[in-house]
1. Looking at structures I, II, III, which one was P(r) over Cα pairs in 5 Å bins from 0, in percent, for residues 26-73 alone calculated from, given that it came out as 5, 18, 18, 17, 15, 12, 10, 4, 2?
2. Among the shown structures I, II, III, from which was the value 30 of relative contact order in percent (Cα under 8 Å, 6 or more apart) calculated?
3. From I, II, III, which structure was helix-only ellipticity at 222 nm (-39500 (n - 2.57) for each DSSP H run of 4 or more, over all residues; to 500) = -3000 calculated on?
Structure I
Amino acid sequence: MLLTGYTLKVISPDCNHEATTVNAVAVLSEDIGAVLPYLNRVLKGARYDPRGMSLIFQHEGHRVVLQPRQVGLTRLEDEAEARAVMDWLVETINGTWERRGEIEPDHRASTQLRPLEVYKLLPGGNCRACGEATCLAFATKLVRGDIQITACSPLFTEQHARARERLLEIMGTAAEP
């Protein structure tokens, strides 16, 4: 077992007093830096920065920022949800560490996905099926993790199968309609 515990602090966004979500920071009991390249291989869509020793990814609509001694979490309802995400994360970190002999670590830095790259693979037409005014707005929210790819229902038609597969590949996800 690599990680045995953490202390959690829930933070309300100071800049937005009308915010309906909170953020959290967890200070880890152990240094998890050695597992980051393994998590980079295992977690789909993660962005790894080996110089800054950080791994950023989305989990159930929450942005997770892993560093060797702390974790940042965003878009949480409350402390209970923060603890649920952290419990999942501790299990994922420890499970990955235990299986590290079976996993090829990925030490490569990830490049940030750009909204224009996503936009080029969308069906286009600004149909608003996703709830956004334009496909570019949808692409921007998708890259930020504010919306799920499945919100674009035209993308999940046979006509757009090739673009959908490419988009899912570059996003590192395996979403189903």
Structure II
Amino acid sequence: MRRAVAALLLLAVPARAANWTVDHAHSRLGFVAQWSGQPFVATFGKWDAKIDFDPANLAQAKADVTIDMSSASSGDPDTDQNLSGPEGFYAAKFPQAHFVATRFRSVANNRYEAAGNLTIHGITRPITLPFTLMITANSAHMTGETTLLRTDFGVGTSQEWTGEKPIAHAVKVTVDLTAARR
């Protein structure tokens, strides 16, 4: 009788998704914006992601990503200082961006979408991140990108930056992530 009750209790507990640890040495999080008609590319050097994901159990999948906004780097120190300043990410006042995926769905073989909320500058907006995921044994490689409007998050809103020139409103966020199963 005890075994039957224990088995029923185990069945009542929802299955957890697989837990992953990001390999930062082989992962990249960045963005591309058009500056005077040319691509402006930058990456974030400091960020962390807590990921629970199993393609067979999307209902239990979760992702929570925190980004250090002062770590944005384009390779040009003057540009990077402005990027972290009041007209950019204003990292002194808003040191982190935060993305929490609240729902995942399968689109096709190895293709998914993560829907959730992104907070930048204290402004939260829903976004969807389409991505491709390849899992081999205990290793995963994910690539994805989505486009958002910088002005929706209050980035570059002074008189000089509100227009589409010199920097476009649309910004493509890019993710190339490698992780190991814990």
Structure III
Amino acid sequence: MGVSASTFALLDYVWSRIRGRLNGMSDDEYLWEPVPGCWSVRARNGTWEVEREFPPPQPEPFTTMAWRTWHIGAEVIDGYLRRGFGAEALELEPQQWFPTAGQALAAMDDAWTAFSAAFHELDDEAMAHLLGPDFGPWAEANRNDMLLHVADELIHHGAEVAMLRDLYTASAGGRSWSP
């Protein structure tokens, strides 16, 4: 098995595991704020947007499942599709996201379908192609490096969402945290 096949197998496995953990997410748990001061997805200026500041405050606020699905779907999957392959699955403004779990999961699926199709077209030679200036300090990294970074992002943030779902379930129906 070549490098590309091994990387693709990892990504496909990680996505199916994460996506399976998101099935059945309710809108209440999607927007659940387990601690005060969470960053989430909120109605603003006639659209729904994630809360975010640049540079982020220290420590960074805790983020909801809604915020984390945006990060996975829009920033990671669609962002790397755009920068790495010149395509885009989601027609969203930079911080735009969805008010419901169903819409968010559908968008994540759309982004994954396009991203997966793009990377599955690569062979070992194409995987060695340097990323270039769109990737700033990682310009000299190659597509395999990029795909391994995507796997890391999916594993990391997918596990966070899965853990939040477990906490929501264990918290007597997702009651908000109180001191």
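FYI, it's all coordinate maths here, none of it is from the lab. Predicted, not measured: the structure shown is a model, and the values here were computed from it.
1. II
2. III
3. So the calculation was done on II.
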